[in-house]
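Down below are the structures I want you to see.
Coordinate-derived values only; no laboratory data. Please read these numbers as outputs of a predicted model, since none were measured by experiment. Cβ atoms are built from the backbone, for glycine too; each structure is taken alone.
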Structure I
Amino acid sequence: MRAETWLTAMEQLQPTMLAVCTAAFERGNQDVDFLRLDRETFSTCPADSIDYAVMEKLDALSDPSIHGAVVPLNVGWSDVGAWDAVWKIGKKDEQDNSASGDVVLEDTRHSLVLSTSRLVSCVGIDGLVVVETPDAVLVAQMDKVQDVKQIVTALKAKGRREGSAHRKVYRPWGWYDSLEQGECFQVKRILVKPGAILSLQLHRHRSEHWIIVQGTARVTRGDETIILNENQSVFIPVGEKHRVENPGQVSLEIIEVQSGSYLGEDDIVRLEDRYGRAIK
């Protein structure tokens, strides 16, 4: 259908829902090539599904040009809403295992084993789900895998970062991957897209050492601007305003070594930002 047809149906059948979505759109922020809806506004939208809210009520529309139809379709369906569903639809080996990634199985049956970043070996298991990611490793009985939500709840209750964020975090300018962290230090791999620039900022509790491993960086440190190429580095002292920009045509990759008494992401005093993020 055309968008105007759907908006007409929404206006007549669900005016409150349409008003909230419109307001969330209008109050949203442009984030490079996509739009972030206003979270607070959108959270007030009624949580009704499209079929109950609109499709089942089309006969009540005053516009005679809008009609709905239900057509039978027999193609099979799975929400793939849990890991046991992934196992059911996956390609199986002779022992009824579904495996993906760098996986070695020995005396293993009726199991799902997925690896994304390292070798995973299983010996003598039956009916298990094993999922390895850079963030964490899940091991669960196939018939208990739905209970993983309890683990997430426990992580959040304990204030564990894994309960709310991935190790690899995407930003408007690219992404960063937290490779290693210990007491008073952290190592990140940072990718800055061509033409992108980080906010002008400073940190009150940490210093940073940037090593360029690919591309060209234009670095602002205090009142100076420095051009750095591969195998060159720069040190950013605590409290020094700084930013990095990728003026090149290829991705800029940086290894960042942080050191200090506090390394949280909220230790960012943002002074300028191209992407409309809050300035402190």
Structure II
Amino acid sequence: MSRARDERRTQHKRYKEDVEERGKAFYPYVMFHDTVMSLVVVSVIVGLAAIWYFTADEGSEPLGPSGSGWLGVLYEGKADPGTTSFIPRPDWYFYFLFYLLRIFKWPDTVVLGTVGVPTIALMLLLALPFIDTRRERRLFRRPVALVAAILTIVSMGVLTYKGATAEEGTGATGDVARWTQENNLPAGEAQEGAQLFAESGCTNCHTYLGSGVANLGAPELSSIGQSIDKARAKAYVANPRAFGNNVMPVYGETLTDQQLDQIAAFLEASKGGG
């Protein structure tokens, strides 16, 4: 054992001296390492794609994914080109940029989040090999580079996490105050129902006081309270199938009884303004 260890040490020392004296050829050493690493990355991507494809089903719930598969569903509902309240979100690897827009949200500073910060970071990354030309490669003897790398990784990690967990409302949530004023919605269940109505995406198919979009024959609901009471509104929202509506989602499966009461109170109070 001792002899074999000494021989390996001698070979390694000879190898280091040879590299120090003559350098290390790009071919085949570096090319081999790059080829192996590329194959590993491609294999991981192909493996993840195969796992996703063979373990997932189509989305089955009206308002969200079915939860099938290890890596998510194959696809959910078909895209609706008529919706005006859907708020798009980027892929996960752009979440850090997505959250920068929430930090620089004022009109005069949006350019910083979209162009300024990413461009400066990219320029520094490209310039780094020309700025740091020292031959020292041991991490703990390069404190500036080490601290910069750690701060970059932590910043991107935090921004990615914040972007992934950021809550987004539908476009109609900003109209709730106007609805309350124009339709004289009473405090309590009716106003809470208005907020829930906007957050649940009801304006993807219905219009209400100029908000939303009419899809699939869904009616305008600004004055629905003139022709429906709270009990019937609750029953309809909970199970539209019982009334012959096979298009509208069954909200009785996704909302609590209290939430159904709130939406029903909102619809009953919607008398058309005035």
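Which of I, II yields 16 for relative contact order in percent (Cα under 8 Å, 6 or more apart), as computed?
II
The value 0.00 for FRET efficiency 1/(1 + (r/R0)^6) of positions 138 and 210 (r between Cβ atoms, R0 = 35 Å, to 0.05) was derived from one model only; which of I, II is it?
II
Comparing Rg/Rh (Cα atoms, Kirkwood Rh) across I, II, which is largest?
II
Suppose you compute helix-only ellipticity at 222 nm (-39500 (n - 2.57) for each DSSP H run of 4 or more, over all residues; to 500) for every structure in I, II: which one lands on -4500?
I
Given that FRET efficiency 1/(1 + (r/R0)^6) of positions 98 and 154 (r between Cβ atoms, R0 = 25 Å, to 0.05), derived from a single structure, equals 0.35, which label among I, II identifies that structure?
For FRET efficiency 1/(1 + (r/R0)^6) of positions 98 and 154 (r between Cβ atoms, R0 = 25 Å, to 0.05), the value 0.35 is produced by structure I.
Could you figure out which one of I, II the value 8.6 for distance in nm of label points 7 Å out along Cα→Cβ at positions 2 and 202 was computed from?
It traces back to II.
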